[in-house]
1. When distance in nm of label points 7 Å out along Cα→Cβ at positions 10 and 458 is computed for each of P, Q, which one produces 14.6?
2. So if we calculate mean projected area of the Cα convex hull in nm², for residues 410-561 alone for every structure here (P, Q), which label has the highest result?
3. One of P, Q was used to compute distance in nm of label points 7 Å out along Cα→Cβ at positions 282 and 370, and the result was 5.2. Which label is that?
4. Where does the value 26.3 come from, among P, Q, when Kirkwood radius over Cα pairs in Å is the thing being computed?
5. Which structure, out of P, Q, was volume of the Cα convex hull per residue in Å³, for residues 58-137 alone calculated from, if the result is 145?
6. Suppose distance in nm of label points 7 Å out along Cα→Cβ at positions 170 and 530 works out to 4.3; of P, Q, which structure was it derived from?
7. Of the structures labelled P, Q, one was used to calculate helix-only ellipticity at 222 nm (-39500 (n - 2.57) for each DSSP H run of 4 or more, over all residues; to 500), giving -17500. Name it.
8. For relative contact order in percent (Cα under 8 Å, 6 or more apart), which of P, Q scores largest?
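What follows is calculated from the coordinates using simple rules that are stated; it is not laboratory data. In this text, all values refer to a predicted model and were calculated from it rather than measured experimentally. Cβ atoms are built from the backbone, for glycine too; each structure is taken alone.
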Structure P
Amino acid sequence: MPQNPFFETWTTPFGMPPFDRIETAHFMPAFERTIAMHRAEIDALRDDPAPATFANTIEALERAGMDLLQVNMVFRNLAGTESDEALRQVEREISPILARHRSAIYLDARVLARIEAVMNGPEWAGLSAEQKRVTERIHKGFVRAGARLTDAESARMTEITARLATLGTQFAQNVLKDEADYVLWLESDADLAGLPEDFCESAAALAATRGKPGSHAVSLSRGNVEAFLTHSTRADLRETLLNAFLARGENGGASDNRAIISETVALRDERARLLGYESYAHFKLDDTMAETPDAVRGLLDRVWEPARAAARRERDRLSDMAKQEGQNGAIAKADWRHYAEKIRRADYAIDDAELRPYFPLSRMIDAAFHVAGKLFGLTFEERKDLPLYSPDVRAYDVKDSAGQHVALFLGDYYARPSKRSGAWMSAFRVQQNMDGVVRPIIINVLNIAKPAGGEEALLSIDEARTLFHEFGHALHGMLSNVTYPALSGTSVSTDFVELPSQLYEHWLLQPQVLRLYARHVETGEPIPDALIARLKAARGFNQGFATVEYCASAFVDLDLHLEAKTAAADPLAFERGELAKIGMPDEIAMRHRSPHFTHVFSGEGYASGYYSYLWSEVLDADAFSAFEEKGDIFDSATAKRLHDYIYAAGNLRDPKEAYVAFRGKLPGVEALLEKRGLA
């Protein structure tokens with residue numbers, strides 16, 4: 001085999017991973033070598049005979065494992081975007097190995113003792129606020145991992161952690177398999193009824209890649225499914241596609257996730273109890289802004305009733321519309337988006353097919369860049385000289401107002417069978433200044449249907465909003481300016497991490513942005529002011545539905561981890577029981593059902609934490625008001641505070657302190673209810 005690129009110092013521009021040379025066969029040798037290197041680094045700092053100091057303990061911990069982190073970041077990103085069976089096999093093998101390796105470090109009481117010696121030692125009073133913060137965060141990580149457990153408890157914790165890593169990997173791979181294997185074939189003109197031209201072109205391109213040129217196909221990518229449910233006039237096909245979408249992960253056979261959910265919630269509960277917590281939800285929320293399950297439920301309850309009341313009113317309108325078209329039965333789940341779009345056209349003269357030509361992908365990317373320039377002085381120069389892992393990926397050199405390099409930004413926007421569904425931000429390298437300035441390499445991944453023949457992709461409003469949302473996350477990573485990796489970028493609590501992303505969405509529909517970038521793909525004409533006004537008027541449209549489908553998933557996520565024994569016995573029966581308990585409308589499906597809830601079960605980032613989007617929305621609704629109160633959505637003084645205390649600050653301070661430093665106060669839920677039209 002040629003020289004392993006992970007055993008070299010990369011000389012590519014910006015230190016970009018040499019994707020043109022990296023092969024799947026390189027990963028296991030690279031993992032084996034860098035895991036051993038990391039273990040040796042930890043042993044050396046743990047066994048150092050010198051008294052523990054910030055330098056020989058905390059900074060040594062931060063430097064340890066950098067080579068392993070580099071390998072893992074490349075691997076994890078490719079596993080999410082360019083997966084094949086060979087890469088999935090490596091993922092299945094390495095996940096429990098990495099989990100055991102991490103456990104061996106974080107369960108080591110001697111390492112914890114050195115950290116605590118620093119905190120109780122003579123130099124503590126003289127450390128900077130950032131040095132104290134990183135020490136406290138690292139200390140909390142060791143305690144929450146179980147470094148104070150007995151030997152027997154530690155052994156059990158290691159087994160639980162390794163098993164959970166295996167289960168999470170398999171869960172994600174099962175969902176990807178169900179999504180990749182399914183196609184709804186549209187064989188006749190009647191099957192295409194109501195579908196926009198650009199959707200049909202994408203469906204034709206997908207059919208060609210699936211070996212049936214001349215036909216049309218629809219995948220289970222969320223964007224495809226939602227567009228089909230909105231526009232197709234074929235109720236039978238809408239129902240077929242939605243049922244397939246909702247059934248991901250529970251189709252029986254090797255890709256069924258029900259047993260994985262049962263074992264996962266049981267093991268998480270056992271781990272939390274080993275650590276002295278009442279439940280996994282109590283454990284997870286102890287390190288968030290919310291702090292307790294009661295606080296989360298209080299927020300969800302506060303929003304649920306007005307949302308459900310709004311959804312009932314929306315349902316009645318849909319039923320009236322359907323009756324006018326001769327449908328006498330109840331509105332079904334697969335009908336909601338279809339009739340909601342008709343009501344939006346009737347009430348606001350807004351038609352998704354009319355809007356899409358004003359939201360071409362390239363202009364929406366430019367719009368996101370423009371806002372970043374106005375707020376933070378950033379510029380984006382596309383680079384075509386870098387090795388990339390897919391021809392779909394675009395790369396940009398990001399510079400500040402002085403022309404200095406800030407970050408490398410990658411955009412991977414199109415859906416592929418090798419890519420897991422959804423949209424996310426990730427990193428190939430995080431920012432840190434511990435040993436000189438290290439600037440980040442940040443990526444946004446979306447799943448927009450790729451048009452045929454190199455045509456411009458036209459986005460729905462929701463897709464454009466998703467692009468802005470993920471770019472807000474990207475800015476959080478790119479603008480980070482901290483010393484230590486543990487505090488860098490998005491390394492904050494889950495109910496704070498969505499603030500920079502959700503806040504950024506607000507700029508998308510501002511007239512100053514739309515007039516510049518929402519231009520017709522064929523004529524170049526700007527979006528009419530009258531249409532902008534109608535978009536603004538429709539901001540609260542269908543928000544009962546949107547809030548209900550989201551909150552239902554958040555309720556189920558929370559209670560799965562509060563009532564683990566009951567949930568583990570039969571997770572889908574538990575899900576049904578929870579929906580009945582909250583009074584879930586029959587006409588609305590959960591946004592994420594448990595068998596494909598990758599936020600919660602393919603890792604632990606949002607486990608007991610899916611409420612975080614709503615918690616952060618309380619903040620973002622208030623945060624944008626800071627600009628509105630100034631009468632300038634790009635007010636420089638407000639933007640500087642936003643930069644200094646939110647986007648660039650990583651985890652330098654407690655998130656409540658960070659928000660108050662920016663805004664001067666913590667908000668109430670009223671701004672959120674008003675934003676969603678639920679007040």
Structure Q
Amino acid sequence: MKKIVINTLKLTNFKGISSLEVNFKERTVIRGCNGSGKTTVYDAFTWLLFGKDSEDRKVFSIKTLDKDGEPVMHLPHEVSGDFTVLTDGQEEHLTVTRAYTEKWVKRRGETDAEFAGHTEERYWNDVPCSKKEFDDKIKALCDEQVFKLITNPAHFERQDIRFKRELLIRMAGGISDDEIAAGDNGFGALLGELSGKTIEEYSREINAKKARIKAEVDSIPDRIDERQRDMPEEEDWEKLQSEYRVLEESRNEIEGKITDAAKAYNAARQEQMRRLNDYNNIRIERKRLEGELQIAGTAEWREKKVEQNKLRNEANVIKDEMVYTGKAIDKLKADIAGLNAKREELIAEYRAIKARRLEFSDGAFICPTCHRELEYEDIEEKKAHMVAEFNTRNAADLEDNKKRGLAIRAQIDTAQERILKFGEKLADYQARFDEIAAMPIFNEDLSVEPSVDFSADERYVELKRREEEANALCNEQASVDTSSDLQDKHYAIQRQMEELKVRMSRRDIIERNNRRIEELKGELQAQNAELARLEGIEFTIKEFGKARMAYVESKINSMFKIVRFRLYAKQINGGEVETCETTIDGVPYDGGLSNAQRILAGLDVINAICRFEGICAPCFLDNAESINEIPEMESQTVCLVVSDDKSLVVE
């Protein structure tokens with residue numbers, strides 16, 4: 001068991017206490033009226049170790065305030081503690097210090113320093129530590145959460161239900177389902193069905209299966225009733241079958257007659273198709289000859305048309321090139337105008353450089369240190385140096401101006417040469433265009449193709465005659481009886497047969513419905529049996545849950561002297577919900593316990609946690625005046641008692 005003992009705690013300008021040193025014993029009582037600083041001692045203890053007050057808040061007022069509630073500046077704020085750590089007979093002494101200091105910055109050129117915030121300093125055995133180093137040392141001494149649980153009787157109750165339940169179950173050593181099921185065959189069989197699932201997951205699975213089965217069971221009677229309502233009426237099935245055979249024989253006889261008529265119709269149709277094919281062949285031949293005669297009669301016109309299109313295309317290309325060349329010349333002329341403007345600017349710049357004169361300012365020859373005029377030799381030397389620099393700079397500027405001027409002159413010359421070349425090309429284009437435009441064929445009207453007289457060709461006249469004769473044969477209608485009366489009779493018989501089929505098919509519907517009704521009745525019986533089996537499992541799960549609740553509560557409560565925990569609460573619907581309610585003699589912590597009972601409950605919890613974690617630390621009891629007798633504690637205790645004393649009294 002590790003035991004942490006605080007020997008002394010020193011406060012300097014902490015929450016209104018300018019200076020205080022508290023010497024602690026195994027059981028220390030700090031008395032004082034409200035506002036005298038009892039809780040401040042507790043806040044100083046928690047802030048020293050964790051940078052938080054006793055309410056676990058990081059942000060709270062540490063600094064001393066004046067009568068107007070404003071912080072008093074330029075005061076040091078510090079808490080220092082002297083501790084003894086006992087571990088298996090080994091004793092270690094350590095000193096821990098945390099200081100809250102102001103940062104003041106004096107900016108360049110300012111006489112007064114400015115406030116720039118605060119910083120914290122930490123010391124371990126008087127050695128400065130970074131925040132991480134300090135936190136690691138505290139954690140090695142005791143985990144922060146555990147430390148708060150074993151030093152504050154109210155801290156456990158401030159945690160959420162899940163944290164408290166997990167801590168208690170961990171303290172109980174973990175509770176397995178096998179422990180609960182030991183000696184109960186029903187529970188053992190239940191665990192054997194889990195297949196890797198938890199009891200809660202298996203319960204949800206059973207509930208889901210029951211819901212599905214109940215929905216199925218509820219729907220089966222309606223489905224049976226639906227089948228019965230949709231059941232057709234019984235008929236004389238043999239009579240219907242006999243009527244169907246008579247109609248079938250009549251239909252076959254009519255179909256034979258329709259087949260004979262169809263053969264005659266098909267023969268006439270084939271003859272009609274042969275005539276149409278002959279007509280199309282003659283017409284195609286006539287069209288082909290017509291095309292040949294058209295090509296032969298217009299050959300000269302087409303040759304002229306090709307030549308004319310060629311010349312006109314060339315003329316269009318030349319016009320495009322002339323437009324492009326003209327735009328290029330205009331662009332070059334604009335460029336030359338811009339370059340000439342730049343050249344004029346350079347000339348003006350050159351003249352300005354040439355016109356520069358070196359002038360000496362009034363203070364040019366005054367010593368910057370003693371503010372006296374330089375000696376004659378120094379003045380002459382400085383003048384010579386300034387003249388040399390001036391001439392060098394002017395020469396460089398003139399050279400640069402000249403280079404830029406020559407570059408612009410070269411660009412102007414290049415542009416003018418290109419204008420001459422483009423002008424020559426433009427003249428060549430114009431000469432070729434005039435040459436093409438003067439050709440007679442260029443302007444000849446060839447827009448209409450000349451017509452050809454096909455009647456002058458004997459072959460064309462003969463094909464035209466044969467085409468007209470073949471077309472006349474195609475227009476002749478074949479006289480064939482299509483037997484429309486037979487078709488009408490066939491349709492009427494077929495319709496009667498279909499109606500009989502529909503009526504006879506009802507016999508199969510009746511048989512299928514009867515089979516399905518029997519199947520549904522079987523399903524209903526099987527589903528009811530499965531539902532009963534699942535309800536049996538559900539009952540076993542509920543009984544197992546009750547056994548687990550009793551076992552868990554019993555095992556956990558055995559670790560405490562006066563406190564008992566209610567880990568499951570019954571709901572209005574009879575179900576159980578997980579909770580973690582602290583009670584004494586059945587009275588809930590938040591539902592009737594007095595302040596003294598709450599402190600005693602917290603101390604009982606602290607003793608159990610200390611035994612489990614193997615560590616104890618100073619325990620602060622606020623409002624300890626309400627307790628008649630403090631139970632036996634492994635931990636060092638500090639009782640904060642409200643009294644009539646105006647200032648703190650440490651006993």
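1. Going through each structure in turn, the value belongs to Q.
2. Largest calculated value belongs to Q.
3. P
4. P
5. It was calculated from structure Q.
6. Derived from the structure labelled Q.
7. The read-out comes from structure P.
8. Of structures P, Q, the maximum of relative contact order in percent (Cα under 8 Å, 6 or more apart) occurs in Q.
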